[in-house]
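Right after this note come the structures.
All of the numbers you see were taken from the coordinates with simple rules; none came from a lab. This one's a predicted model, so the numbers in the text were calculated from it and none came from an experiment. Cβ atoms are built from the backbone, for glycine too; each structure is taken alone.
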Structure P
Amino acid sequence: MNYFDDSAVRLDILKKRAFNYRWAEVEEGVLPLTAADPDFPVAPQIIGAMKVYLDGGYLSYTPKMGLPEFREAIAKSINSRKNENVKTELVLPIDSAARGMYVIASTVLKPGDEMIVFDPVDYLFKESCLAAGAVPVLFPAVLKDGHIDLSNLESYITPKTKMIGLCNPHNPWGTVYTKEDLDHILNLAEKYDLWIMNDEIWSDIVYPEKPFISINSLGTERNKKTLSVYGFSKSFGVAGLRIGCIYCNDEKVFEDIVKTSAVMTTAGGIASISQIAGIACLEKGFPWVEEFLKHLRGNRDYAVERLNKMPGIKCHMPQATYLAFPDISGTGLGSGAFAEFMEKNAKLAVVPGTEKFFGAGAEGHIRICFATSRAILTQGLDRMEKGLALLNK
């Protein structure tokens with residue numbers, strides 16, 4: 001069975017259920033290539049595992065620290081797939097990687113502390129920092145020779161700096177960090193005694209040209225102050241289940257993370273059915289992900305080729321994620337104005353490269369999600385071409 005045929009996308013259901021700037025939120029007739037969420041149904045192995053659990057008839061409380069088999073599955077998967085060295089007892093299941101970022105920031109940052117946040121990057125780094133009362137210091141994440149130039153990173157460290165935010169693979173650039181990049185970040189963290197918030201939610205959506213390397217693979221001792229989050233929404237399309245985890249290498253800080261997360265009370269934690277789905281993702285879902293990657297690679301190549309032929313558009317080739325981040329500055333419009341023009345005149349919704357989503361450094365870009373059918377992607381790019389033709393009249 002091909003899970004990624006054009007016919008697999010169920011727009012009748014997506015228009016009722018796909019929120020967050022997607023099909024259920026745009027006006028009728030608008031095609032959204034927006035939020036990073038697949039248009040394809042969840043793998044049947046994952047749906048099947050949830051059905052079996054639900055057939056048992058009970059949805060009771062779970063252990064406060066999460067189901068032991070889920071924690072074991074997380075550690076086993078991360079260690080085997082990414083060459084990390086995660087201990088099961090230092091894994092905390094939590095309701096989404098996003099929530100994990102907030103917990104990490106609140107655990108180690110105090111009001112007035114500074115956190116280095118790359119610009120552009122997903123807005124959750126900045127927001128989690130602000131929620132902890134700390135100050136985000138924006139480091140310009142500029143591409144050079146296909147990766148983010150870190151040569152000037154040290155100059156952004158001050159006596160108030162307590163943490164560096166690392167999004168690997170990077171959203172929205174779609175780059176993966178080299179071993180030399182990660183070594184440089186660790187050297188700075190060791191030199192200045194800094195924490196690292198390590199977001200690896202995109203680490204399964206990586207293309208063959210440049211493999212993913214986790215910062216944790218550079219050694220447990222060097223990563224004592226690295227606090228990592230991983231989530232299931234991007235790889236497996238289960239955002240609505242809010243499945244994530246935090247893991248680290250230090251028992252004391254893990255205890256602090258658990259305390260901050262409120263999982264030891266009934267105010268925190270992750271739903272039982274979400275943990276069952278998470279186990280199925282890790283133990284049965286990766287064959288589906290591998291097929292998904294083949295489809296995504298074709299869509300990526302197709303989208304980048306077409307975007308680079310459009311007037312005023314330049315687009316680099318992402319090494320990871322299912323997001324393109326084209327430079328639209330050549331059209332003469334800013335990011336917000338471009339997105340508004342396309343939605344109004346071409347019935348195409350994209351994510352503008354505005355401070356709200358990625359930081360001021362994203363200006364002049366838009367983000368496009370290509371985790372959809374080839375037919376829908378083609379139609380979306382056709383609409384962009386028509387919009388550009390109207391713009392250039």
Structure Q
Amino acid sequence: MTDPTQDPGFLQNPYPSYAAMRSACPVQPVSAGSGGRTSYLITGYAEARTALGDARLSKDTAVFFADKGSRRRLHPAVAHTMLASDPPRHTRLRKLVTKAFTTGAVRKLRPFIARTTDDLLDEWPEGGRCDFVAGLAVPLPVMVICELLGVPQADRPDVQRWSAELFAAGEPDVIDAASHALADYMTGLIAAKRLAPGDSLLDRLIAARDGDDRLGEEELVSLAVLLLVAGHETTTNFLGNAVLALLQHPDELTHLLGNPDDVPGVLDELLRHDSPVSTATFRFTKEAVTLGGTDIPAGAPVLVALGAANRDPARFPSPDSLDLERDASAHLGFGHGIHRCVGAPLAKAEAEIALRAVLTRFPAIRLAVPPDQLTWRRTRLVRGLASLPVLT
């Protein structure tokens with residue numbers, strides 16, 4: 001069948017299409033169009049969870065595209081990140097960055113997150129109109145990950161712009177150019193830090209590279225770019241989707257306004273309800289695999305629709321409802337298995353602090369436009385709002 005994600009209406013609300021596909025078969029072959037390669041789209045929760053943890057599905061894009069003759073010119077540091085690798089390389093790289101996102105490490109960042117959130121909200125008008133995405137959801141995660149990596153303040157607007165351009169669906173030239181801009185910038189920043197070392201995460205990765213050569217130079221640049229991009233893209237979309245969900249569910253919003261201390265406990269349900277990552281990053285079968293009763297041949301791309309899996313009624317009853325009392329801890333919004341988002345603790349801390357601050361300082365917040373007039377980012381990989389006009 002034709003890939004439903006190509007339908008323009010899919011961006012506005014993908015869940016009816018996902019539900020229809022899941023009801024027919026939770027794993028289906030889809031074609032991107034005339035001459036397009038057949039991929040297999042997974043929409044069921046059980047099948048998605050299995051696929052995310054199945055070692056027969058590889059993420060090594062270098063192997064998959066080696067003989068495909070692609071015309072793309074993505075920078076190697078972007079094309080071959082830790083996300084696009086299998087063990088043992090993936091295991092070695094992930095081990096180097098995991099310590100930066102432990103609960104203890106994130107706790108140390110919380111004062112910076114809180115100060116940055118307050119500074120951004122100070123710019124919001126009292127009783128006026130602003131864009132939640134531009135005014136908080138985008139700048140907060142960018143500032144936090146740049147602070148963690150030691151990106152100078154003056155460079156952060158460029159870094160933010162290049163990162164956004166990496167997700168410019170349907171504009172391969174823009175994406176490719178952004179990949180080179182980011183990789184070139186990180187190469188220069190690494191050189192500068194070698195001359196004047198600091199105490200950022202990037203400095204520690206450089207020390208790992210220069211101390212015992214566990215990191216190759218290209219691996220170092222690749223990790224830096226990945227952490228920069230992945231470190232804020234998911235959180236930006238998480239914040240926007242969460243606030244929209246609350247604004248569309250006034251009873252749940254009223255509850256949180258009266259009980260802001262409940263915010264940490266509802267983050268999983270907000271992640272489940274509208275996953276900030278719509279489709280997990282690229283996988284392909286290393287051998288023939290059967291999932292959900294569907295036979296998938298060796299060498300076939302597999303697309304795991306996390307957003308669809310999180311709305312599977314077989315796992316989450318009444319999945320289209322936002323239920324802040326639901327135990328949604330098994331959601332797949334951050335993935336599952338060895339590739340589960342390493343920055344999940346940081347994303348949750350940012351979301352908790354930001355949502356609590358918004359609800360406390362702007363309890364009258366509401367949508368400034370009808371929901372059907374909202375614009376969504378034109379990309380299949382992530383699900384996020386291009387803007388979210390609100391009245392304060």
- Item | Among P, Q, which structure scores highest (criterion: Rg/Rh (Cα atoms, Kirkwood Rh), for residues 191-230 alone) | P
- Task: Taking 0.90 as the value of FRET efficiency 1/(1 + (r/R0)^6) of positions 127 and 327 (r between Cβ atoms, R0 = 35 Å, to 0.05) derived from one of the structures shown (P, Q), identify that structure.
- Result: P
- Which of P, Q yields -11500 for helix-only ellipticity at 222 nm (-39500 (n - 2.57) for each DSSP H run of 4 or more, over all residues; to 500), as computed? P
- For relative contact order in percent (Cα under 8 Å, 6 or more apart), structure among P, Q ranking highest is Q
- Message: Quick check: 3.5 is what I get for distance in nm of label points 7 Å out along Cα→Cβ at positions 207 and 271, calculated from one of P, Q. Which structure matches?
- Response: P
